[in-house]
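Have a look at these structures, which come just after this line.
Every number here is computed from the coordinates shown, using simple stated rules; none is lab data. Owing to the predicted nature of the structure, the values given are computational and were not obtained by experimental measurement. Cβ atoms are built from the backbone, for glycine too; each structure is taken alone.
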Structure I
Amino acid sequence: MNTNAGQFFIGIDSGGSKCRIVIAATDMKVILKKTYTGIHYSVTGAEKYSSLVSLYIRDSLKIKNLKLKDCKGICLGIAGAREKSDRRKLKKSFCAILNFKNVLITTDAMTALYGAFEGEDGIIIISGTGSVLYGLSENKIKRVGGWGRIIGDEGSGYWIGKRALNLITKEFDGSFSQSLLSEHISNEFGITAGNVNERIFHGKFNIQDIAPAVIECAEKNCPLSLKIISEAAGDLVSHVKTFLRTTNRKNPVNIVFTGSVIENKNLLSVMLKRKLEKIKIVSVTEKKHSPEFGALLLAKYKPDILSKL
């Protein structure tokens with residue numbers, strides 16, 4: 001394949017924790033990788049979200065002295081962009097702010113799925129700030145979960161943090177004896193029985209930031225933390241079972257873990273893998289590419305698969 005000198009694609013994986021941008025030449029040789037502070041579309045709305053991420057795009061281009069006019073296409077995988085109406089608003093906003101037409105908007109799950117399997121059948125479980133399962137089976141895409149942190153996102157960083165707060169407030173009531181978890185949260189975050197409501201409801205506290213502390217305490221055999229991690233793993237396994245049942249999948253299928261909570265080895269990812277091993281037709285494997293590289297591939301090839309989302 002011939003590479004057009006100076007032309008490139010931009011792929012973006014945007015979640016609540018991090019916004020990762022990769023720029024590659026038309027032969028997919030990476031020019032730049034850059035990570036920025038995460039911003040969640042469902043919290044900020046289309047206009048504010050697009051304005052900030054557009055600044056990230058311009059900053060990335062400036063680093064390598066690239067011009068947007070030489071870009072062949074941009075694909076953004078955006079957490080919270082569940083509905084087509086969301087994606088239409090985002091596309092309109094980005095096109096206007098950047099003065100650039102070739103913008104493809106999809107979910108962060110879609111870019112992760114395409115990056116992991118290059119368009120082949122497979123399942124991804126995402127657990128970062130939020131959580132969702134996406135799977136491709138016999139040219140059909142199925143989503144399980146991903147209903148947002150208020151009513152869903154089981155097994156996510158936010159859910160783990162929220163469940164931890166739920167249980168330690170019961171501890172404050174006297175339902176349990178003091179746990180390693182409440183001690184850890186008090187030491188690290190300054191949350192106590194006397195200020196928990198003020199910190200959570202009146203401050204700008206990120207509940208998902210508690211998740212690593214829960215995993216750490218579970219690895220130290222804290223019973224309360226182990227309960228939370230076991231529940232999180234069980235909920236994510238239930239997503240897989242729902243996918244297999246509703247797609248009537250009978251053939252073997254690979255699963256990839258992604259997202260800040262489970263993509264690295266820890267007690268939750270190990271527990272999740274062990275539970276999934278009991279399902280005979282699924283195998284946990286490593287992804288082929290990162291979600292942001294999946295966005296690059298979508299920006300270049302724009303497969304019909306997106307129309308099925």
Structure II
Amino acid sequence: MKTYILFLILPLLFVGREAEACSDMGFYLTQPSPYFQTGGSMKETFGIVVNGNTTQGACSYFLTFDYGSSTSYATRSMKFGSNTWPYQVSKDTAGMQLLKKFPEGVSCNDFICDKLQGNSSYNTQSQSYTISVDATNDWRAAGTYVDTLTVRLYQGPVNNATLITSHTQTLTFGAHRKADISVVSSGGSFDINKTTHTMNFANGLVTGAKGTADIILKYNAGYSLYAWTDNGGKLKKVGGTDTIDYTFKINGNVVAIPWWTLITSGSGASPASGLVNPVEITIGNTTGKSQGSYQDTINLTIQSNQ
């Protein structure tokens with residue numbers, strides 16, 4: 001009988017990945033807490049410095065940004081009571097690459113990802129991000145809006161990450177009290193450059209003739225609108241002494257304005273497009289008045305009242 005001994009010789013294959021060799025990792029924010037305000041810049045870029053001991057080798061990392069007091073990256077906003085002022089955090093200055101928190105974000109498209117190279121006991125790397133405050137409506141309620149972001153540093157790739165540390169960053173937005181006025185033809189829209197409007201009566205100054213206009217107000221801390229006239233609330237003949245009475249009506253209410261008079265007021269903030277106040281002028285009795293041109297000037301002043 002013959003005996004056979006079979007030897008199986010197989011290669012032993014070791015599969016692995018580069019160890020994440022950094023130690024003592026951390027980061028710090030290089031600028032003071034962001035402060036924005038109406039009338040100022042609505043977009044700023046800020047810096048982060050990531051550091052670590054890489055004498056044993058390099059390591060990858062990524063930085064994430066949460067949503068502060070909001071529930072998603074799409075609704076980030078600073079708060080003032082029940083009022084909100086939207087903002088966004090992005091990797092790029094154009095605000096297209098929005099930053100998210102982990103694990104909602106799933107790739108380096110959603111985070112700031114990079115790598116600390118090896119061979120240094122104190123290795124640093126600088127990163128940047130941009131905060132953009134919504135500038136489409138700066139007539140939100142006056143006040144100080146605040147939110148607090150948490151920035152987190154993870155070591156390793158996104159699919160095998162370890163949380164290292166975090167820092168908070170307070171965002172503040174100062175919405176200053178302001179109020180503006182525009183006087184336009186009925187049905188017109190707010191135009192900051194239109195503060196005068198001439199009301200002509202095409203059919204002449206006959207008893208009962210009517211003219212209309214819109215006074216549009218923008219405000220963020222309430223408003224008080226005052227009016228007074230050059231001729232004591234009467235049309236006066238140009239170059240003469242005759243006068244014609246007229247009725248001034250705003251928002252459907254008749255208001256006498258022979259002198260400085262509060263004609264309407266309100267609280268809070270106006271719509272973004274402004275609060276429209278329709279005005280109607282009705283010519284009084286013209287019987288016995290001499291022919292000619294008559295005029296009066298109604299002056300308007302708006303003030304914040306909160």
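Out of I, II, which one gives 0 for helix-only ellipticity at 222 nm (-39500 (n - 2.57) for each DSSP H run of 4 or more, over all residues; to 500) as computed from the coordinates? Don't skip to the end; give the middle numbers.
Working: I: -13500; II: 0.
That value comes from structure II.
When volume of the Cα convex hull per residue in Å³ is calculated for each of the structures I, II, which structure yields the highest value?
Working: I: 135; II: 208.
By volume of the Cα convex hull per residue in Å³, the leading structure of I, II is II.
Between I, II, which one scores greatest on Kirkwood radius over Cα pairs in Å, for residues 187-258 alone?
Values: I: 15.2; II: 14.7.
Evaluating Kirkwood radius over Cα pairs in Å, for residues 187-258 alone on every structure, the highest lands on I.
So if we calculate mean count of other Cβ atoms within 10 Å over residues 163-170 for every structure here (I, II), which label has the highest result? Mind dumping the intermediate values first?
Details: I: 18.8; II: 14.6.
Looking at the calculated values, the largest one is I.
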Taking relative contact order in percent (Cα under 8 Å, 6 or more apart) for each of I, II, which is largest? I
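Could you figure out which one of I, II the value 61, 15, 13 for semi-axes √(5λ) of the Cα gyration tensor in Å, for residues 83-242 alone was computed from? Present the calculation step by step, with values, prior to reporting the outcome.
Working: I: 35, 21, 12; II: 61, 15, 13.
Source structure for this number: II.
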So FRET efficiency 1/(1 + (r/R0)^6) of positions 67 and 147 (r between Cβ atoms, R0 = 41 Å, to 0.05), computed for just one structure, reads 0.50; which one of I, II is that? I
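On distance in nm of label points 7 Å out along Cα→Cβ at positions 131 and 283, which of the structures labelled I, II is highest? Mind dumping the intermediate values first?
Details: I: 2.5; II: 6.0.
When distance in nm of label points 7 Å out along Cα→Cβ at positions 131 and 283 is calculated for I, II, structure II comes out on top.
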